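In structure tokens below, several structures.
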Structure I
Amino acid sequence: MLKVLVVEDDPLNMKLACEILTAQGFMVHRAKDGVEAIKMTEKEFYDLILMDIALPDMDGIEATRIIKNKLQYADVPVIALTAYAMKGDKERILKAGLSDYIPKPIEVSNFMERMERYMKLEKANNN
């Protein structure tokens with residue numbers, strides 16, 4: 001079972017993402033901001049991180065840089081879950097070191113499809 005950390009400050013987006021992930025068989029942990037996410041990654045290992053970009057205190061890009069600098073997280077996918085959808089935002093976010101980009105509001109079938117891909121990758125890596 002993949003362990004996923006969802007970093008999201010909006011309660012409705014958090015609830016939706018967590019419900020979808022749980023229904024797909026992921027073990028889900030929650031963080032309300034980047035600072036909490038960093039602390040959680042120091043105590044526990046996650047196979048996948050969903051990171052909001054516009055977070056209080058520290059944005060998701062900075063939190064991702066800090067997390068990815070930890071040796072055990074160098075190859076862990078961090079997916080931007082963000083409302084930033086202007087031209088150039090996706091490229092900027094991916095260039096900053098995030099692995100993928102999912103725009104908000106979450107489109108359920110697209111989100112489920114993307115998460116299914118990560119589940120399949122993990123199963124292939126474990127075989």
Structure II
Amino acid sequence: MTVCDTSVWIAYFNGVITPETNHLDELLEDGKILMLDIILLELLQGFRNDKHYKQAFKLLTQLPVYAAINPESAIRIADHYRKFRNKGITIRKTIDMMIAVWCMEQDVTLLHDDKDYTLISDHLSLKTVKV
């Protein structure tokens with residue numbers, strides 16, 4: 001199974017054709033995509049047009065949705081973030097670390113188009129889709 005990051009979903013909903021959005025199409029057809037609650041939040045809050053919001057809502061809420069964080073994982077996420085900062089590496093968004101840690105702990109692959117995940121996967125056991 002695969003989690004698709006917001007970076008790919010945004011391109012997908014905007015009709016941008018990339019290797020990542022093509023792979024997302026394949027995952028959707030095969031039913032091999034998971035949704036995290038925080039990605040769902042990021043996506044839905046970004047729609048300005050009600051019609052587009054409703055279309056996205058219908059698609060996204062049909063996917064299995066999982067909670068990305070609990071108190072124990074919050075501590076692990078903070079520890080990873082601090083280790084990166086101590087190495088001089090800045091992960092720009094905490095939510096990216098949350099998604100990465102969830103994927104690692106659940107042994108789920110991540111589809112993304114975001115350089116933060118490349119940094120994370122260079123230093124941790126984050127499995128990402130190579131397209």
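Quick notes
- Origin of the value 16.1, where mean count of other Cβ atoms within 10 Å over residues 42-49 was derived from one of I, II: I
- Which of I, II yields -18000 [helix-only ellipticity at 222 nm (-39500 (n - 2.57) for each DSSP H run of 4 or more, over all residues; to 500), calculated]: II
- Source structure (of I, II) for relative contact order in percent (Cα under 8 Å, 6 or more apart), computed value 23: I
- Distance in nm of label points 7 Å out along Cα→Cβ at positions 74 and 106 - structure with the largest value, from I, II: I
- Here distance in nm of label points 7 Å out along Cα→Cβ at positions 34 and 58 is compared for structures I, II. The highest value is that of II.
- Ranked by Rg/Rh (Cα atoms, Kirkwood Rh), structures I, II are led by II, which has the greatest value.
Readers should treat all values here as calculations from the given coordinates under stated rules, not as data from a laboratory. Because the structure is predicted, anything quoted here is derived from the model rather than measured. Cβ atoms are built from the backbone, for glycine too; each structure is taken alone.
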